[in-house]
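Below you'll find a set of structures to go through.
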Structure P
Amino acid sequence: MTLPVNRATLALLVLLPLLAWAAGAKKGKPDKLSVRGYVHVQWKFDFRAGAFPNHGFDIRRGRVKFRYKPVDRVLGAVEFGCDELNLTVKDVYVEYRAGRSLRFIAGRHKMPFSREELCPASRLLLVERGETNDAFEEYGHLGRDVGVMVEGDLLERAFPIGYAVGVFNGTGGAFSDYDNAKQFVERLTFAPVRGLSVGLNSTQHTDSATGRPMFAHGVDFACGIARATLQGEILLGNRLPDATMLGWQLVGSYRLGAFEPGVRYEQLHQDLKEPGDCMRMLTCNLSWEMHRKVRLLAGLLTDLGPERMGCRTVIVQVQVRS
């Protein structure tokens with residue numbers, strides 16, 4: 001979920017970090033304000049019956065992030081988005097680093113759930129995230145929200161472990177809260193052997209309509225062997241208090257110089273009580289690292305479901321980052 005901003009809010013959020021930087025900057029010292037961003041321009045051709053317009057260009061993502069560091073352990077960040085030419089505020093948060101093992105984050109940012117969701121869009125192996133990610137975001141299990149979180153890294157040399165625990169409004173990222181129910185999210189990652197990372201995550205919140213509890217759980221892994229990368233994820237959670245959805249995917253890629261072909265197979269069951277309600281997707285992808293800051297991706301998404309067999313979508317995307 002993204003939130004529109006008016007011109008006054010935009011001007012204020014842009015000027016605040018600039019003024020803070022101007023007030024805190026001293027001659028001879030490095031700038032405390034950093035600005036980063038990226039743009040993803042996409043062309044899509046949708047072969048599905050009834051799709052209109054079935055092809056065209058879009059600004060898939062446009063982001064600018066201001067990071068201000070007044071002192072060594074404190075960081076403030078504001079990120080603006082212009083996805084599909086809609087101006088929004090993505091992230092607004094403050095971070096305090098007591099050390100690598102303990103960091104406090106307060107504000108609006110991504111909840112620590114799902115490896116694919118937490119991976120920045122410019123670092124995804126394929127051109128888009130999967131259908132499972134979209135479904136779990138639609139029902140509030142992942143994505144951005146306002147809250148507080150504690151995270152850190154432990155036992156880095158012996159057995160690296162990362163943890164994150166947070167409590168959020170549970171309003172799908174809205175800046176205003178409208179009830180007393182809150183969402184709790186937990187994530188644990190560890191590296192049992194070199195080159196392998198495993199993640200476990202869980203979230204709990206209350207359904208605003210019925211007052212009944214809603215849950216979601218997930219397990220994921222990422223493995224790198226020489227030039228090959230293999231990633232997988234399984235997510236299980238409530239779509240409704242009486243309906244449970246299950247999604248899983250397996251993604252693989254192989255680096256060939258500047259090129260990296262990849263493939264993903266995914267299944268999504270919208271309701272485990274309805275075995276026939278299953279979406280199966282196959283994505284074939286080719287990534288070309290044209291420059292260290294410019295990337296071209298082309299993907300063919302094929303629906304393998306019994307009723308939509310052979311329906312395809314072609315996506316070509318240019319990514320440029322600062």
Structure Q
Amino acid sequence: MILGIDTSCYTTSLALVKDGRLIAEQRRLLPVKEGECGLRQSEAFFLHIKQMPELHAELLNSVSEKITGICVSAAPRAVSDSYMPVFHAGFSVAKMLAAQSNVPLYQTTHQEGHLAAALYGLDMPDDEFLALHLSGGTTELLQVKRKDGGFDAEILGAADLAAGQMVDRIGVALDLPFPAGIHLEKIAVQSELRLPVSVKGCNISFSGPETAAQRLIKQGCNESALAYAVFRCIADSLKKAITNACAETGLKKVVLAGGVASNIYIRDILQKQKSFEALFAERQFASDNALGVALLGEEMERMSQK
């Protein structure tokens with residue numbers, strides 16, 4: 001049984017897997033003050049360290065089997081210069097627990113964990129595919145190849161402002177709690193209101209649409225209509241970028257992971273189009289979690305035993 005640990009910018013996550021299946025998990029959002037749009041890295045680091053012992057105890061109380069290895073997301077992405085202090089919180093705890101229990105410590109990345117969690121339960125035999133990592137701080141369109149214990153991911157395009165940041169900024173401007181995605185989704189009502197879409201190749205601009213949305217808020221627009229317009233803008237932008245990536249690579253399947261990928265409106269719009277096949281992570285595993293990290297750790301454990 002493998003313990004997975006992920007300490008992202010806004011969620012402390014732990015998961016246990018065995019034989020490719022989730023056994024138990026615990027995760028908790030980091031508290032953000034009302035009206036704020038996020039946390040400083042130092043604050044998030046401290047909160048992870050504060051929350052981890054309780055979550056770890058609750059997780060272990062739900063199982064009786066012994067942990068045979070620990071896997072942690074030690075960096076945001078699988079490139080040499082990828083670093084973010086919050087992930088060192090998880091790595092420090094994982095290193096201590098592995099030494100204490102005398103079990104192997106495996107390392108992966110936050111992005112690879114998202115991909116593995118998205119593929120959990122999907123019928124996806126392809127070894128190469130497109131992927132969209134959509135979260136509070138990342139919007140990246142990737143060309144992905146499976147490899148033993150993880151993925152090789154080449155960035156084809158990105159956004160000047162992450163889709164999740166756009167959602168959170170508009171949500172906070174509408175006095176909704178942070179993170180705002182689920183709250184903005186609850187008030188959204190389909191309408192004819194549209195925000196501008198700006199896509200060049202595989203790259204997306206959400207800064208212009210966000211400015212347009214903020215202007216509409218100041219003008220007293222209908223909040224429910226604007227909420228839907230935000231998600232429609234994101235979906236239409238993604239659709240254009242994915243279509244361009246399909247033309248560039250010849251690939252026709254795209255896996256969508258990250259918290260923003262759980263939105264019902266974005267899912268509906270992308271699944272209805274015909275130019276590519278959109279495969280979404282299960283909603284409970286789209287947002288930050290440690291399932292994928294644990295699954296990759298189990299794969300690394302099997303490799304080490306060969």
- request: Output the label of whichever structure in P, Q has the greatest value of mean count of other Cβ atoms within 10 Å over residues 35-42.
  value: P
- request: Name the one structure among P, Q that relative contact order in percent (Cα under 8 Å, 6 or more apart) of 23 was derived from.
  value: Q
statement: One of P, Q was used to calculate helix-only ellipticity at 222 nm (-39500 (n - 2.57) for each DSSP H run of 4 or more, over all residues; to 500), yielding -2500; that structure is P
task: Please state which of the structures P, Q yields -0.31, -0.53 when log10 I(q)/I(0) by the Debye sum over Cα atoms at q = 0.07, 0.09 Å⁻¹ is computed from it.
output: P
- prompt: When mean projected area of the Cα convex hull in nm², for residues 67-234 alone is calculated for each of the structures P, Q, which structure yields the highest value?
  reply: Q
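Where a number appears in this text, it was derived from the coordinates with a stated rule and is not lab data. Treat the numbers as computed from the prediction; the structure is a model and nothing was measured. Cβ atoms are built from the backbone, for glycine too; each structure is taken alone.
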